[in-house]
Structure formats: structure tokens, C-alpha cells
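What follows are several structures.
What follows is calculated from the coordinates using simple rules that are stated; it is not laboratory data. Since this is a predicted model, take the numbers as computed values, not measurements. Cβ atoms are built from the backbone, for glycine too; each structure is taken alone.
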Structure 1
Amino acid sequence: MPPAEPLVTDTIQEPVEVQAPEQQRELCLCESYARATERAALAAARWLGRSNDESAESEAADAMRKALDNFHIQGRIVIGSADEESPLHVGEEIGGGGRQVDLAVDPLEGRGVVARGGNGAMSMIAVGEPGSLLNLPDMYMRKMAVGPRARGAIDLLKPMSQNIAAIAEAFGRRPADVTTIVLDRPRHHDLIEEIRAAGARIKLIQDGDVTASISAAIRGTNDHLAVGIGGTRQAVMSAAALRCLGGELQAQLWPTSRREIEQAVAAGIEDTARVFTTEELAAGDVIVVATGVSNGDLLRGVRFLADSARTHSLVMCTRCNWVRFVDGIHFFVRERREEVRLLGQ
């Protein structure tokens, strides 16, 4: 009987290195952007209920800028503050050098909410490849946002009754069981009456246009549709978020003066009645990160403890193809005393 083959030999085979494509070998920074929104949320949350929205937004912007300056990116802010004194104004170059990206930033989405001590404020960043985030003139847009279940069922040009009926059918429920989120503004008086006539429920919010769109796209919030007239920058950021969530957003410019029509034409938009799709507003791979400032249906707000604070963030990335909820604990001193607790405990 021949001797058995040895199980171990003196010859060690070196592993073969597989060369991945450049886009696969490059590390995605999507999770790192939570550091910027967390810093902004921590700064803004100190002003909750203090009736000073300017200071809340200013300190949030400073904190976000300091965090982004340490990132290995060559970033350009395409959606941000119109105030040239702001550290996050449109056109500002940001980052420590590296991959070129376009940034849409809102260090405090819902500044009025924070001033009043209300719910649903958050800090937010959207990141895309250069030229991927549509640069629209600063004006109003009509918007309608839904999640994956109702994607393809809505049409911004159709009456609200037809849209609500289509959404109800997509969810397999009655129109009376559909919840619609609308900003509580005088300009929405007729819209609200249309929704009521269609038989749907209405959730009126004071601020938080982007938050409403995200909430409508995530199951468990009991929200199904976000609709109304808001800003162009909120439309682009909402579209980026819905790209990650598999939802749909349709938007149409809503100029209120001849001057705004001329601005649209100057921006290359000949047809101001054109309906923009989700992919037109935010193309290519996108990253969207949001951190709660005050408690909401989607994210928990900042909770301050003796020598630490807790944050709750949402990280979404089309390139990595994931959606993550991140619970963060931030210690203010190196020699900490507090213990780490599970979320909700």
C-alpha cells in the first residue's frame, strides 16, 4: 500500500492578487459623511427651543465645514447658503484634496423647528459626482414624492384625487388610509382642500420639506405621499434621497414673477412647465446622510447626557447599495464616566 500523501508540505503557495477595476478599488466615503452631519446636529441641538434660528444654523454650518475640511475630497458646494459670508455658501471649495464631488448641504433642515423646540429637524448632506446634482435657480417647485411601493403610480400633472387613488391601489388600501404630508402654508390652501375631497388623511408640518419626502419613502412611518410647493434645493436633495430609497419624486418649477421665468430661461430651462424626474434632479451614484437634531418620525434627536451625547443618523449610498441607521455616542471628555447603553434603553 503506497504511503499517504502528506497533509502539509514545505511549499507555500503565495496568494494571487486580483486586480479590481479602479471604481471598485477606490474606497467609498459614504459612512464618513455622518461625521459632518453629526457635528452639525450636535451644534444645532444646543439651540433647541431658544428662539434663535440664526445662531443655530450658523453654528451648525461652522461645525459641518470643519468636519468636511478634513475629508479626502475636492468638493464643490452646488447647493448651500446664498450668503457669501457662510462657510457653506454656493460655489465654495471644500475638503482636504482627493476625489472630486459636488455637495448639497443643509446643516439645519428645519431651523424654525429648532427655534420653536419642535420635532423633525435634522442636518443633511447629499454627495454626487461632478455635474450630477442639477443646478436650478433659487425659486419654488411643485413636488410630489412617494416610496418604492407607489413608484410609477403618480403623475404631477394629474388631479390629486387620481394620484391618491393610484397610491391607495399600490398599497392595497382605501384612499382614507393614505397619509399625505403637506407644509402648513397659505399657498397650500387649495391643495389641502383637494386632498380632503379625495378622502386622504393629512399631516400638516411647519418645516422639513426634505424630511417629509424621505418619510414618505420609508415604511413604518405611516406616511405615503409628500406633496406641495417648496424650494428647488430641497427638491434636489429629496431626489437624491429617493434615489437611494428606490422612491420617486416629480418636480416642476413654480415661478412667481417674470424675473424668475427669465432666471429659468437663463439656466437653460426653456419650458418652465417641464416635469423633472428623480434621475434628472440627481443623476449617477449619490450619497445622502442625515442626522436628527430634534425627535421625529424618522430620526431621533440629539440626547445630551452628563459627559456625552447620542445621535441617530441615516446613511444611504447607491454605490454601496445600502441604507443604514447609525446610532452614535459622542464622549466630550477622554476620561469618561458614563456607560454605553443600547438604543432605546
Structure 2
Amino acid sequence: MPSPFASSAALQQGFANGLNTMLAADRSLGVYILVLANAAYYAKLWAQLSPALSARHAELATAITDSLRRGKKLTDPDDDVLVFLKLHAIGPEHVKRLESRRAGPWDVMFNPIRALRPPRTSGMKFESLLRPFDPAGFHFNKSFLTREILWEGELAGKPVRLLYNKFPFARLHGLLAPEPVRELPQCLTPELHGWAWDLCAESGVPGLCLGYNSLGAGASVNHLHFQSFVPASPPPILDGSFSHNGGARPYPLPCRRFIDPAEAWFELDRLHRQNTPYNLVYGKDCLHLVARVPQDSIRLDASCRAYGWSEMAGAVTLFSREAFDGLSAGAFETELASFAP
């Protein structure tokens, strides 16, 4: 298949076609959860797939109940079983589409499905930016993830695997793993930093961005990957009114904008030597970098410990109606400021 990043039309069509095909061809819990969570981002897809998703939920609930009553071992991954049981407790009729609003310059989203995501390493104690790859842990070469692959091929001179994000929090959200068979840990190198920069520069998709979480900064998988997304409007961190973009408004925590990949790497290398966690947003010919305290810092409130590149870029996803309706611009800015190193 041609690259999904060849054009906006190719990415959008491939994204939708893949969800339709998976739901029709695969009756696993994982595929049901993935399609449900991704469809919630798009009104047209939600309307199109809701009847099939409702029917699939009923089938899966019956099959799981029957297996448990008979004492049969469930064959789906434990993570998927737990997420499905939570969805079943909520009730499929109560699962709704994503909602969003603005709070000052910030993007606020209500997405209760994402609250069901397993924490994996995003909830672990931070010790180092470099931790050896663990073949026994969760990674993108697991056989059961094959069904979740959107595309495989070569991008910017490297073999890559693009998977759907099972619990998306951005538009056209993918997990992009360069050279996955090398089983590199989630620790950026000069080579892969340059690759990410070139990919955004060469992409035929206007507005394509890559997010990156270091260990200790919200990374949930210790297998080298970026998160691709195409926002409907630029993330708040790109707003020209902020000081790091040349404006007068201060950002709530230190942020640096780079237009030269080599200069950006010098700063990344400094953070590596200091063992300082960070979040990145790559765009066309620029990089925004936020150095921050580790996710287990005692300075952070429990509700925001798992914040990663999206929140550092000014887009926060909330899981309760009360939090969504009540969050003010000032309250979110105070949360962001608590991450300043």
C-alpha cells in the first residue's frame, strides 16, 4: 500500500477503511475496543458503526459470560478482558462520542472511554530515561497486535509500523514504531530524532505532527515509538501568542521551540545527561520541547501524574462530566506550572 502520509485523503480514507474492515473480519475483544474508541472521534463513523458495535458488544458479553460460567479460560489478553468488563458495567448505551470545548487558549476534551486504558509504564516509578527493552513486557511486536496495524512500509528511509492507538486522544491518532524489529527502548537517539524531523518535513499531510513521551514523562510502552496525529487546528503550544513562538504571553511552564534539528538535539542530549524527562511535539520544520519533573514527583497531584505530550501541548482529556464542565483555564495552567523542573 502507498504511504498513508502521502496525502490527507489517503490517511483519512485508510484510517476509516481499516476500522470498518477490522470490525467486520475480527471478533476479538481488542478489535471491538479499538474500533469503539476510535469511532468516538468522528460523527460519521460513529453513526455508521454504532449498530454493529452494539451487536458485537452483546455477542461478546454472552460469550464471556458463558465461558466464565463453564470455567473455561478466556483467550483474550487480560487487559482487553478488564476493559470490556468495565465497558459492560457502564453499559454500551451510555458510551458516548467525544466532546470538546475551549478554556481560554486550551483544548479540553471529555472522553470517558480513555479512562479505561491500562497504565502500563506510565504509572511506574521513574529512575532513568534509558531502561533496557523487555521482550517479556508489552511491546509492538506482540502477535496479538497484528490485527491493530494500520500500515507497514518505508517512511523517510526506514521500515515502520503504524498501529491504531487503541485509546486515542487526538485526531487520526496512530502509534508509529520505526524499525520495530530492532526492539529499541523508548530512548531517543540522534538518528531517530532526525528521522522524525524529516518525516514531518516530507509528509504530504498538512498539519501532521508527531508526539513523543520520554520515560518518566507519560510513556506507557518501553519500545521506541512516536504518536502521529493531525489536529483540526494547531495545538495550543503552537499558538503564536506564546513567548516561545515570539509572542508576549508566557507559557505556564518552560517550553522551547527549535527550527534547526541539530540545535534541538544538543538540548535533548543535555536533558539525557541530566536524566530529565521531557515531552516533544514535532511539526513541519519545527520542534516544541517541554522539560518537566518526572511523573512520580511528589509535587504533582495524582490526577495529572500521567500527563504526557498532549497535556504539555495544551490539550487535556478528562474522564468525568464534572471535571469537563468545571475545569477553568486558570486551573489547568496551575496544573501545567506544577510540571516545571
Handout entry: Read-out semi-axes √(5λ) of the Cα gyration tensor in Å, for residues 69-204 alone, computed value 29, 23, 16, structure in 1, 2
Key = 2
Fill in the blank from the handout: One of 1, 2 was used to calculate helix-only ellipticity at 222 nm (-39500 (n - 2.57) for each DSSP H run of 4 or more, over all residues; to 500), yielding -11000; that structure is 2
Handout entry: Origin of the value -0.87, where log10 I(q)/I(0) by the Debye sum over Cα atoms at q = 0.21 Å⁻¹, for residues 37-116 alone was derived from one of 1, 2
Key = 1
Exercise for the section: Supply the structure label, taken from 1, 2, corresponding to distance in nm of label points 7 Å out along Cα→Cβ at positions 109 and 253 with the calculated value 1.9. Expected result: 2
Fill in the blank from the handout: Taking distance in nm of label points 7 Å out along Cα→Cβ at positions 189 and 229 for each of 1, 2, the highest value is that of structure 2
Handout entry: Winner on percent of Cα pairs over 30 Å apart once structures 1, 2 are ranked, highest first
Key = 1
